[in-house]
Structure P
């Protein structure tokens with residue numbers, strides 16, 4: 001059957017090309033169903049406990065999805081007539097934002113004061129035309145003295161202010177909805193910036209975060225893929241010494257990417273910050289099989305075979321190795337199904353399918369293309385001679401290489417385990433991105449985007465009026481404020497204290513909690529009845545007044561610190577007030593947990609990946625001994641890579657948590673091809689040293705080419721402004737490069753030490 005297909009591909013190349021193109025076009029047509037999603041929810045599955053807690057809090061209180069306009073006067077103070085007028089105007093205009101629920105700023109803050117026996121509630125700046133130096137001073141004093149404003153919507157030193165727009169999108173087309181919100185607010189701020197060059201504007205908040213995710217995904221898709229395409233063409237043309245051979249590989253790459261993305265579209269998979277990298281990754285992985293087949297064909301042509309015979313012989317010799325290497329790579333990516341992150345599972349599945357498609361397209365289409373194209377004999381003798389020299393040196397130094405590598409591996413393990421799992425969602429974005437710049441400005445004056453919301457449930461309707469419950473929220477807020485990470489705490493007890501003071505003639509001595517539930521209920525009712533539409537207390541109280549939300553704005557913390565703070569705060573509250581229920585949630589907390597959960601799940605996947613890959617190697621090599629030997633050169637590069645990462649960063653983020661399983665499937669390719677050639681020579685009756693020389697001579701240059709393509713391919717991801725992608729690309733590239741070094745040095749040394757057993761001479765076994 002195999003021979004029939006090979007003969008057909010070589011003898012009827014045009015028919016083969018037509019059939020393959022027709023099949024791939026049918027697959028690729030599904031790409032019409034692809035669409036981008038950039039909201040933060042794509043990182044979490046519906047059954048994620050932190051996601052469920054977040055949704056519960058969203059259901060009980062006002063939605064927390066928001067856009068924040070940060071205004072920084074170049075004068076150094078927001079408390080001047082010009083700046084306050086701009087804030088007032090933008091606040092009024094912000095109500096027109098699509099899907100907006102409320103708008104909060106210093107100008108529309110519902111300031112309360114006693115007027116005789118009445119409670120007066122009105123905007124802190126009701127009419128911008130009445131501004132005067134005296135009025136500005138009054139606004140400044142009131143804003144900086146108000147806990148709900150100072151440190152939340154205005155810097156305590158008055159150097160910047162923020163307008164917070166709360167939105168509730170229908171979630172029918174999240175990408176379009178995010179774009180509508182962001183575009184409207186961006187247009188407002190750009191217009192204001194043009195009219196007021198003395199003011200600096202930044203956009204932050206959840207919707208800005210969602211827009212940043214989407215924007216970075218689109219940017220990577222539009223820049224990295226074309227760049228990688230050009231790089232691969234140039235590298236292949238130079239290293240294969242044949243532009244037409246490189247062109248054949250390019251055709252296979254295009255068909256692989258198009259059909260993979262099409263199948264993803266048929267399957268209902270969307271593009272995200274993770275899956276947008278699939279074309280770039282496939283571009284590198286799809287090259288490997290083609291390069292080995294082309295290099296083998298060129299090698300046989302240099303031995304004197306005519307091209308058609310060389311093609312068929314190369315296919316026969318490499319059929320099993322290229323299948324195994326594709327299968328092991330697919331297994332490595334398929335283990336990403338253990339990930340806690342849906343888009344990483346999509347990345348794994350798409351790449352696994354793409355790798356096997358690349359294998360199919362290569363073995364079916366490439367023989368036909370090579371038959372039609374006038375390819376050269378490839379590598380120069382000096383390149384092959386260089387491989388021979390490396391082989392001689394490795395054989396001579398094999399004992400030193402063996403023990404030296406083992407010693408380095410021990411050190412690598414030590415440093416690798418020193419890395420800490422730590423995620424800062426803010427640092428997913430490069431410092432030059434607009435979102436990161438906005439967050440950095442906020443971090444300096446108002447606290448960053450790290451926030452934890454605590455829902456405290458009294459257990460009964462109107463329970464928030466109970467003085468004991470209010471006291472519990474007050475003390476909990478004071479506890480949070482005492483922590484070194486906290487920049488601001490928003491709590492309902494501050495509202496009660498302010499109202500109690502107002503109802504006692506604004507006497508500062510009564511800035512304390514009401515003494516009875518009746519008074520608390522009365523104050524709150526009077527206050528809520530005076531509040532305008534959209535500025536109620538639903539962001540702090542649920543509908544039946546049974547629970548309240550306490551929000552702590554923090555400095556930007558890593559995942560370890562954030563989850564530790566959550567545990568500490570919840571533990572403190574449960575110890576002090578066991579009669580009430582408390583639950584913590586926020587987007588920052590969700591990302592903090594998902595990083596650790598994902599690392600744990602991916603560590604569980606490693607044994608499965610190793611087991612499956614080892615089984616495939618033993619089956620393909622038909623040797624338990626060689627299968628076990630192959631494990632060492634595939635574990636060492638990953639250990640060394642993570643050991644080196646300790647010196648570069650020392651932190652493992654969400655993107656790096658998948659590298660071990662992913663890279664294991666990739667780096668085994670070199671081992672398989674080296675061992676396949678080594679084993680063929682051994683079966684042909686050569687001793688271990690001669691077999692090592694043959695492996696270097698026959699496949700060494702092909703391994704160099706594929707490694708260069710893979711390293712450069714993953715290194716292209718370094719150009720991404722999205723850190724999860726750039727870090728993943730860097731570490732994977734390092735591990736792939738180390739894998740080639742290990743396969744050229746350590747693997748031969750291991751073979752020379754543990755595979756000295758003589759083999760029976762089997763003529764025509766395949767080593768040529």
Structure Q
């Protein structure tokens with residue numbers, strides 16, 4: 001605490017003696033230009049540099065005694081060069097669009113591609129080598145603090161993020177595949193978002209696209225092919241027609257193919273007799289997913305716009321598998337079981353719709369959204385179980401699951417003094433129904449219904465004081481949860497929740513060093529599948545069940561961020577209450593039959609630290625980060641208390657090399673040591689990916705070829721401990737594969753649609 005007080009005093013003192021050099025950068029229409037390069041010169045000698053923020057503004061603490069010239073540059077505009085006024089206020093600077101078509105652009109320099117803004121890290125994509133990476137999936141895999149691929153991304157230390165494109169939450173990874181990298185302006189990573197977002201949102205990724213220009217017809221086509229043991233294909237077509245303020249758009253998406261999964265699971269139960277079960281499984285999944293979207297956007301004027309879209313889809317998944325189980329008692333085998341299964345899952349129909357209004361009255365900005373979503377899924381499966389010393393049987397499963405969501409959200413924004421205030425409300429109404437029946441086993445199935453209403457109100461204010469930016473927020477949520485078992489309301493399991501979630505942040509910049517500190521209080525409610533208390537049959541020795549008594553997780557997080565030139569660092573500490581763990585226990589005290597279930601644990605803590613760099617070295621664009629992840633959890637195993645707190649060490653090293661004639665080579669490497677997380681010990685993993693990409697016809701046609709996990713080392717191996725049971729799992733999911741992608745764009749421009757959606761986190765619970 002003394003350090004922060006001293007820091008505040010020192011910075012405040014320095015701000016009293018230095019005259020800031022400030023200004024804003026706009027285009028000829030008055031729109032702010034984000035991420036323009038701003039350089040301070042003293043008689044043509046470089047002194048300092050930065051990038052404009054979301055409002056096109058820039059600010060330096062450099063004294064006017066040390067510099068005399070400002071130079072501003074941005075791709076597609078003429079360079080701006082002017083002397084600096086004595087008071088340091090450069091005012092509003094207008095960049096003139098360059099009408100000359102550049103056949104080849106070479107970008108060199110040492111200005112950071114990623115900058116710290118408030119409590120977020122923002123990476124500029126336009127005017128960088130990442131603009132030709134392919135689609136949004138390819139770009140996100142190369143962003144600091146972000147790991148993953150193909151829509152499955154995590155933010156370091158925070159888990160799975162909510163991903164937004166121009167303010168709208170994406171529901172499926174296909175939406176990332178549909179966004180070309182050349183259309184992306186910037187990507188913002190909030191690893192500890194404030195009260196504006198749902199109390200369940202632990203991390204946010206915001207993708208902003210380049211401003212739309214021009215009228216007429218535009219077309220974007222993409223085809224992606226994944227080759228491993230089997231072939232998978234993804235196709236996407238996006239059409240837009242724009243005339244004056246009206247835009248009509250439609251999208252058609254298809255994903256299909258086969259994938260092979262190999263699993264090895266072992267269960268060890270310690271007691272008077274040690275029981276051991278080993279299961280080897282080979283499964284093949286084939287899927288077909290088709291969806292279509294139709295929508296419009298009407299921009300009445302610069303202050304008002306409204307629009308709507310409707311999306312319809314269906315999917316079908318076929319599964320075929322075979323597994324072999326060996327059961328041992330005190331190292332002697334007494335049972336050998338063979339299982340052959342066939343199943344089909346149909347999702348039809350899949351409905352999703354959004355209506356929005358976005359406008360302003362004076363200085364008051366209004367953003368209103370209402371969303372609807374409905375999903376029906378039918379599951380049918382047949383499983384043949386053959387045993388060498390007990391009865392053979394055939395188990396048939398039928399399940400019909402339905403879910404529905406209504407949601408609305410209103411956000412009002414108003415500038416006040418040197419900052420702004422945002423406040424609003426959000427309401428969600430959710431319904432799910434799990435209905436299942438079994439034939440050929442003593443498991444009966446069940447009929448579970450869950451209804452939940454969630455009402456939230458929030459306010460968030462931010463202000464600037466010299467070199468400091470501070471903010472505070474508060475969110476209140478009331479949740480009414482009703483649980484029905486066979487159409488009977490269960491009063492014991494039905495609950496009401498009332499909670500307050502505060503947030504605070506402070507950021508500053510001392511010369512070239514950006515610093516940020518923030519605190520948030522969050523929750524995570526169990527998914528509806530985790531709450532379903534119906535017993536589910538896996539095989540005669542394994543059952544699975546949700547837990548309707550699960551409590552929401554309550555978490556408190558402190559984050560520190562720092563950035564200097566192209567270096568960045570992050571530290572996060574999280575304290576959780578009622579954490580939800582996936583575990584295994586005896587079923588009805590039977591040492592052979594295992595029950596997979598979810599449970600709350602009283603306390604769980606995490607600490608993460610990462611440091612990295614993102615320089616530009618001629619034609620080489622590397623990004624390297626390394627750090628540590630340490631969790632703290634103690635449990636009882638075999639009547640002894642064990643501590644699961646072995647840390648992970650990791651390194652991520654992504655490289656892009658720009659070659660003549662628009663050739664780019666990508667080499668990505670990751671390695672992670674073994675360590676503990678939650679109630680598990682996780683083995684080490686690594687991967688090496690190599691890719692090449694080429695642009696043709698003035699970047700209208702792109703080809704990408706990539707080989708993922710060349711050495712096939714990115715496979716999960718986990719050991720879980722609980723009471724007297726140890727579970728070891730090894731999953732092999734064809735991480736080694738070859739991908740080739742083709743993209744074609746004609747007069748492609750991003751949509752003007754400004755709907756941001758509602759009920760974002762509630763949708764993830766279905």
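For structures P, Q, calculate distance in nm of label points 7 Å out along Cα→Cβ at positions 296 and 392 and state which one comes out highest.
Across P, Q, distance in nm of label points 7 Å out along Cα→Cβ at positions 296 and 392 peaks for Q.
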Check: With distance in nm of label points 7 Å out along Cα→Cβ at positions 400 and 520 computed per structure, which member of P, Q shows the largest figure?
Finding: P
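Using the calculated result 92, 60, 50 for Cα extents along the principal axes in Å, pick out the matching structure from P, Q. Mind showing how you got there, number by number?
Numbers: P: 110, 50, 44; Q: 92, 60, 50.
Label of the source structure: Q.
Compare relative contact order in percent (Cα under 8 Å, 6 or more apart) across structures P, Q and report the one with the greatest value. It would help to have the intermediate numbers written out before the result.
Values: P: 19; Q: 11.
Top value of relative contact order in percent (Cα under 8 Å, 6 or more apart), among P, Q, belongs to structure P.
Tell me which structure, out of P, Q, gives -1000 once helix-only ellipticity at 222 nm (-39500 (n - 2.57) for each DSSP H run of 4 or more, over all residues; to 500) is calculated. Intermediate results must be reported in sequence, preceding the final value.
Details: P: -22000; Q: -1000.
Answer for the origin of the read-out: Q.
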Item checked: Computed 4.8 for distance in nm of label points 7 Å out along Cα→Cβ at positions 440 and 744 - originating structure among P, Q -> Q
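One of P, Q was used to calculate FRET efficiency 1/(1 + (r/R0)^6) of positions 504 and 560 (r between Cβ atoms, R0 = 41 Å, to 0.05), giving 1.00; which?
Details: P: 0.35; Q: 1.00.
Source structure: Q.
Taken together, the values in this text are just the output of simple stated rules run on the coordinates, not laboratory data. On a predicted model such as this, the values are computed, not experimentally measured, just so you know. Cβ atoms are built from the backbone, for glycine too; each structure is taken alone.
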